[in-house]
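Just so it is clear, none of the values below were taken in a lab; they were calculated from the coordinates. Computed from a predicted structure; not experimentally measured. Cβ atoms are built from the backbone, for glycine too; each structure is taken alone.
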Structure I
Amino acid sequence: GEWRYFVNARKPVVTARFDNLANDKLRETYSGNNNTDIPGRLLISEGERSTRDPIAQAAHDGAGKVYDYYFNTFKRDSIDGQGGKMVSTVHFGSDIEDADNAAWIGEYQQMIYGDGGQIFKPLPYGLDVVGHEFTHGVIGATAGLEYKGQSGALNESYADVFGALIDRGNWTIGETVIKSPPFPRPYLRSLEDPNAKGAFNPKKPLAGVGQPAHVSEYANLPINRKSDNGGVHINSGIPNKAAYLIAQAIGPEKAEQVFYRALTQYLTPSSQFKDNALALVQAYKDLYGNDVKLVQSGLTGVGLNVSGSGGSNVPAPPPTQNPSNNNAPPPPSQNAPQGCTNLIVNGTFETDEGWGDISGDRTQLIDTELPHTGKRSAWLGGQDQEAVNYIYQDLQIPANATNVKLEYFRFLHEETSGLSGLFANDANFGAVIADTNGKIIGAVEKLASSQADDAWRSKQADLTQFAGKTIRLAFTSENPRGNISSMFVDDVALTVCTTGSGPAAPQTSAGSVYVQGNIVNSDTRRGIQGAQVFIMKPGLSASDAAADDQVTRSEIIASAVTDAAGLYQTDVALPVGRAYSVIIIASGFRPIVADDGIEIPANAENPFPVNASMRKSR
């Protein structure tokens with residue numbers, strides 16, 4: 001590793017030091033600074049130690065211990081199996097209630113940990129918690145178990161099983177970080193006793209504590225968000241108990257090899273409990289021979305019969321509930337007035353296009369539960385297992401925009417659940433403006449679940465101040481434990497009206513120019529509205545960038561979107577004396593992919609004109 005010392009310039013003391021051992025693993029630990037921007041501020045890199053932040057050090061050390069477990073036990077090199085970086089963010093969450101959570105965020109390939117609140121102490125202090133979240137990443141990189149119904153319960157179960165095996169010595173999860181009281185048990189879950197000494201109530205599986213320990217207690221819940229996606233955190237008690245019984249019968253050393261082989265070699269995204277049982281039996285045969293009676297006995301102990309006689313007795317889940325607003329009118333056309341453009345793609349949420357989301361890799365945010373119009377809307381919250389959800393679009397507002405108006409409808413619903421709901425604080429919802437790194441630069445509105453009135457309300461906001469900037473429009477939710485309130489969003493439009501002439505290019509320093517021009521229809525010679533212009537970084541060809549059918553921000557040096565007249569100007573100035581590759585795309589037109597398509601001479605004046613014509617798709 002790289003050796004450095006950090007010294008406080010105002011005090012003659014070393015403020016951070018490095019381990020003096022060679023490292024094969026690659027860890028980075030960040031601080032979320034008690035907000036939801038991730039990864040946040042880098043605190044500890046590989047080989048370093050923090051003398052000032054014990055919570056960060058616990059997360060960093062925990063990731064290292066879990067890495068060592070997977071490598072020493074299975075020769076697995078990191079979460080992805082290829083030596084990938086292990087990223088953790090501590091001090092996550094903008095409120096103490098929101099910080100009662102830890103999660104694996106698949107979109108960012110990283111772990112997050114809250115500082116704890118009413119129920120938990122700082123989450124990184126639980127090695128089994130770190131192991132649980134790390135294992136969710138392993139599951140995503142291997143079996144990819146879908147987060148719903150029985151496959152989702154298996155996802156949670158394998159995270160618990162390896163969390164317990166990593167933190168050897170007991171079969172509970174969260175015992176070092178739970179606050180009891182107020183939580184009625186000194187642990188979050190028990191693999192040995194999922195019923196929590198009889199506290200589990202099969203008639204009200206989502207209330208109270210405990211889980212089923214046998215298929216006869218299976219919680220036959222609908223696959224929707226309010227029912228924990230079919231009870232993924234409830235029914236995981238059944239495979240958890242089976243794993244405990246198997247480990248007791250064959251020993252934890254053999255059991256962990258069987259579990260890992262079943263997960264990585266046999267399970268698929270849609271695997272059910274019976275599939276998992278068969279996978280465990282086969283994995284044992286692969287490793288230790290055909291005498292599988294002890295494994296079968298552990299499975300039979302929870303009602304999963306794989307000996308060839310009888311079934312598993314696990315009922316099929318009921319169908320997903322129908323939307324609550326079956327009579328919603330059709331979605332609006334979202335056509336903009338003459339001379340204006342609606343920049344939002346799929347503002348009615350009728351498809352999956354246009355929107356990115358952060359949801360812990362587990363929840364589909366575009367849903368049929370409650371549309372304002374059409375059949376779908378964005379559903380934020382509605383659960384308390386993922387601290388934060390948000391759905392967003394990155395939008396480039398033309399520099400010559402004279403009026404920029406945001407419009408949307410939202411519906412706020414308040415609801416609490418279980419024992420923790422008795423003392424849960426508000427869930428928080430909002431519509432915010434951020435930069436493309438996720439840093440918030442403005443708020444349209446902030447709402448608390450206690451403001452809910454169960455009615456669709458319209459909201460409008462003037463965003464003209466962001467003309468010439470690329471912004472991220474995001475709708476967000478933060479749900480503390482026990483608060484499963486929701487915000488639904490629909491019919492989003494960002495209407496941009498321009499002057500009809502190209503914007504005046506800002507002054508630039510010597511040696512750089514803005515690129516400005518007009519994109520027109522080759523048949524009619526009329527300007528094309530909403531065409532996107534991407535100029536590649538020097539050395540990257542447009543052909544290579546377009547090879548995977550997507551363009552990322554890491555590949556471009558400048559971009560632009562045309563106004564109603566087809567006029568555009570790049571968001572940044574470009575160095576002169578170079579050639580640049582360019583990609584231009586527009587709905588209904590053939591894309592332009594031109595390697596070294598723009599040559600800016602050393603004596604170019606600002607702005608530098610580049611026009612293009614596009615042919616209609618046939």
Structure II
Amino acid sequence: MAALTGIALGLGIVFLATGLGMGWLRRFALSPLERLAYGGALGLAAVSYGVALFASLHWLMGLWGLLVIVVAGGLWGWRISWRSLRGGWTHRSWLNTLGWGVSGLILLLTLILCALPPDGNEWDSLAYHLAYPKLYLKAGGMVEVPFMHQSYFPPLMDMLFLLGLWLHGESCAKVFHWAVALLTALGIAGFSPSRGGMMALLWLGTPVVAWQAHTAYVDLSTALYTGLGAFALYRGVREQSTAWLWLAGVMVGCALATKYTALLSWGLLGLIGLAWSLRARWGQGARTLLLAGLLALMIGAPWYLRNWLWTDNPVYPFAYEIFGGRQWSQAQAEAYRHDQLRFGMGREPYALLLSPWNLTALPAPFADPIGAPIGERVYLLPTAGMGYLATLGVYVAGGVGGGLGWLLIFALGNLVGWFFLMQQIRYLIPVFPVLTGVGGVALERAGRLVQYTYGGVLILQGGFTLWLLSATYLTDLPLALQDRDAYLTRRVQIYPAIQYLNQHAPPNAGVILLDETRGYYLERPYLWGNAGHHRLIPYETMHQPEALIRWMREHGYRYVLINRRFTPQGEPEAWRRLYEQAIAEGLLVPCFLERGVEVYTLSQDG
């Protein structure tokens with residue numbers, strides 16, 4: 001039961017990190033829910049930066065020292081914070097109790113599912129969120145991975161994944177993302193305590209949130225820090241408390257360390273906070289906000305400075321027209337943008353107005369095709385569900401006065417940015433906590449009929465999410481716990497080919513992956529081969545397949561893996577023809593063919 005041990009270790013680190021963060025916030029006047037949420041968020045961020053420090057120094061043995069500090073600091077924090085956690089959790093009502101009950105079931109199920117090794121649907125986990133931390137571990141510390149442009153993204157969560165992999169594998173790593181889902185629920189409930197259980201259920205019962213809670217993705221961490229930052233800004237300006245504004249700056253700074261898209265939230269929250277403060281004639285607040293915004297930039301800055309040193313571009317590979325970037329080109333930037341535009345239902349103004357309805361009723365264009373086939377229909381997991389569409393009615397019924405409108409302006413600004421940048425549902429997750437928190441306050445003001453009807457919608461959605469997760473994953477859990485390889489063979493299309501290479505390829509023989517990026521399970525050196533990923537392979541100088549073979553030999557690449565399931569139809573590009581010609585001429589010899597995956601090795605005579 002190694003996976004269950006990993007879950008237990010991950011939970012232990014989360015518990016101690018939360019105590020550490022609560023200790024640092026001991027002088028803040030926080031409710032118990034807020035203390036846990038902000039303390040956990042701050043503690044996990046501190047652990048992540050500690051891991052990054054030792055990884056950058058190439059001294060992974062120092063992680064043992066970090067754990068000692070976390071244990072001591074965590075126990076200290078829990079000891080001094082224990083009294084402040086007594087009483088005042090949420091208002092008691094049967095709706096709240098029911099909401100917490102269903103939320104607890106979702107949390108329990110997703111925690112159990114953390115025991116599953118990442119399957120083929122967890123594409124980003126296998127392609128980079130777990131893959132490059134594993135490469136760091138093999139290299140003994142943080143190294144540049146130029147063939148994987150996602151390895152340059154801000155890695156607050158990925159550093160926690162590195163710690164989990166180092167300590168006890170994927171299950172331990174996944175628990176950290178599960179934990180941020182829990183902490184976000186606590187933060188939402190702390191913002192709207194009278195309806196905290198129902199609003200926690202809106203968050204956790206959203207299918208895409210529940211699905212991500214058991215994966216090694218990072219979107220929920222951006223939601224945690226963005227949501228807590230927005231809530232702190234609201235409290236700060238409304239109560240005219242500079243302490244809350246500083247806390248908002250810290251949270252938004254941590255958000256900047258999770259994803260580039262948090263830059264939009266940083267700008268929007270800054271502008272909204274300044275406008276609100278000036279309208280309230282609170283000059284000190286406006287000045288503090290400017291300083292808190294600088295603090296946020298300082299917290300996120302190390303990752304952007306690292307990218308500048310490595311690639312000349314702080315937001316690599318984006319903004320190529322402004323900064324340029326090594327191993328990248330204008331053609332690749334345009335291809336990347338084209339790939340982003342394939343999601344959604346157009347960029348016309350009417351599509352923006354219809355987006356709440358389309359996200360609910362027509363989710364397929366906004367989501368990856370992951371779900372449970374029932375009969376002839378596939379029920380998708382990465383969707384927004386129906387809860388947020390229903391929440392619009394709650395805003396109308398309960399009103400959004402008292403400063404809540406400023407938070408909705410922030411959410412609307414993010415929606416517009418999402419609409420024009422990339423209409424992928426998971427990129428909208430960071431505004432869900434804000435929409436949920438505002439909905440909780442508005443729900444308190446709404447009539448009983450609205451509250452009961454809305455509660456019924458959320459319970460129905462939560463039950464549907466529980467069923468969908470169970471139908472998709474739970475039936476294979478016993479197999480995963482008993483026979484990891486058998487589970488992965490069933491759930492990962494390329495796994496038999498990966499096993500073949502792990503068993504038959506010499507330890508130092510490199511593998512080029514074509515039309516495939518999920519290299520996490522591969523125990524050999526590998527390189528993404530498609531021309532759109534980087535410029536390490538000089539395809540533009542290769543006019544004959546012999547030039548490609550010569551380059552492979554010189555750089556230690558002996559195998560080529562091609563996933564034909566994702567090979568585009570039609571006339572192949574020039575770089576792709578090099579491989580096809582090498583195969584046709586016998587320069588690359590087939591050694592494994594199964595499930596649409598082909599593995600070739602260099603000919604001895606080539």
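Of the structures labelled I, II, one was used to calculate volume of the Cα convex hull per residue in Å³, for residues 266-345 alone, giving 121. Name it.
Working: I: 166; II: 121.
So the calculation was done on II.
Work out the source of -0.99 here, i.e. which of I, II gives that when log10 I(q)/I(0) by the Debye sum over Cα atoms at q = 0.10 Å⁻¹ is computed. Source structure: I. Given that helix-only ellipticity at 222 nm (-39500 (n - 2.57) for each DSSP H run of 4 or more, over all residues; to 500), derived from a single structure, equals -20000, which label among I, II identifies that structure? This figure was derived from II. Taking relative contact order in percent (Cα under 8 Å, 6 or more apart) as the criterion, the top-ranked structure out of I, II is II, with the highest value.
Supply the structure label, taken from I, II, corresponding to Rg and Dmax of the Cα atoms in Å, for residues 50-145 alone with the calculated value 13.2, 39. Here the read-out was taken from I. When FRET efficiency 1/(1 + (r/R0)^6) of positions 170 and 426 (r between Cβ atoms, R0 = 35 Å, to 0.05) is computed across structures I, II, the figure 0.50 traces back to I.
When mean count of other Cβ atoms within 10 Å over residues 186-193 is computed for each of I, II, the one that comes out at 21.9 is I.
So distance in nm of label points 7 Å out along Cα→Cβ at positions 218 and 546, computed for just one structure, reads 5.1; which one of I, II is that?
Values: I: 5.1; II: 4.5.
Only structure I yields this read-out.
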